[in-house]
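Structures for review follow.
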Structure P
Amino acid sequence: MTIVKINLHKVNAERNLSAKGGQIKINNNVSIKDVEDLSFVVDGKKGLKVTFAFNCSYEPNLGKIDVEGQVLYVDGDKKVSKAKAEWEKDKRIPAEVMEEIINAALHKGNIQAIKISEEVNLPSPLPLPKVKATAAPETPVKKN
């Protein structure tokens, strides 16, 4: 099971300038839109091109960020064929394949959303680490 590449083909950000301030709720979501065969020439291996959509919405109606792309996934013939067949039948992918694809899409989507959120003055969709300075404890002074 290998993620070969992640290609992005749509990145969109909107900020509602008339939105009121206050408590902001940020929702991130990834969905699979399509699964196609990927032509890949290696004995015993097959590939899938999985189209995904990553959406980050800021409530109440502050803005949104949308990222769409494709995850190129390669694995053994049987595993890939089973995933493709399940997609065609039920629009589902087996959990072991889905986990890797969703994690790759989340990773790429979150990185893009962090970059874009700064450009349109939206809060970061993920909390970024912060340093908090604290006063050093005082040490007693020895008298000689």
Structure Q
Amino acid sequence: MPSILTKLLAVFLYMIPWADCLIFGNHLYIKYPISQIIQIPAIPIIIIERSIPFGNLLLFLAIFIGLVRNNKVSYFIRFNALQSLLINIGIIIIGFIFEIFLSPFGNSLIIRTFSSTLLISLFSIITYCVWSCTQGNEPDLPVISQATKMQL
């Protein structure tokens, strides 16, 4: 059973993809200002990423080299670190696809609907991962967890 500190670190690792997916809710924050409360857990990550030049890349490398590839760190932390990085990579790829293919449509209803659905889906995934970590279990996401286990 992982210690409380280990569980907290695992939960903190999932705030990295959460901070990157908040951009999909920009129109929701304007229309429903109370929805901005979901940004609060990601504030430490956003501060770290914006206060350091190339903060996203340095944070990614620090977690990958310092935690994932370090055999002295517990498997629970390594698993959750790599899984959160894989989720983050997926969010970055979706963001690029969103910008390239859907930005010509501007702020249409379909774009707002798609981005809202994406934000809610990612919120659900990250909430499940955080809940599993607080219970001391490894979150089991169908494709991502299998890829994570193959890499570790």
Structure R
Amino acid sequence: MALQDIFPINGNLQDTLVEASKTPWIQQTPLSATKVLYTGAETGTWAVLFNWKKGYIAPPHKHLSASHTFILKGQLKVRDGVLNAGDYVYEPNGVLHGATEAMEDTEYLFICNGPIIFYDDEHLTTYTSWEEMEKMRRSGVAPTVGAV
């Protein structure tokens, strides 16, 4: 077989290029904003940039899939530790979080391989997956209940 005969069966396959510098921030709360970089219907994966102002607190949640976090600037208090600019953390499926707090203005890359559920002392409060992120990206408006 000649190399020029190598081609995908699915002719719709292509790279996903996101010009993040041109992608708008979507305000979720007065202290948090999100840039949706990627949503993948075929895998459930989603990638976002989060921008949290000092004092923002994400509610308790459980990862229903693995995730990757890379701190670009700032500082996050996560469980019993602190993540600083340049830190990376991998979180496996099933990880539980208490509240996560921005100790200073923080921007970070978050890649999640599936959904996250948020909860309080009484019940589940919201659910976030690639679908919610894609709806937010398309509309340019954050959901009115629950925030990542």
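We did not get these values from a lab; they are worked out from the coordinates using the rules stated. Everything quoted here is computed from the prediction, not taken from an experiment. Cβ atoms are built from the backbone, for glycine too; each structure is taken alone.
Out of P, Q, R, choose the structure whose coordinates give helix-only ellipticity at 222 nm (-39500 (n - 2.57) for each DSSP H run of 4 or more, over all residues; to 500) equal to -9500 when calculated. Of the options listed, only P reproduces it. Name the one structure among P, Q, R that distance in nm of label points 7 Å out along Cα→Cβ at positions 6 and 118 of 4.5 was derived from. It must be structure R, since only it matches. For the read-out distance in nm of label points 7 Å out along Cα→Cβ at positions 70 and 110, a value of 4.7 was computed from one structure; give its label from P, Q, R. Structure Q accounts for this read-out.
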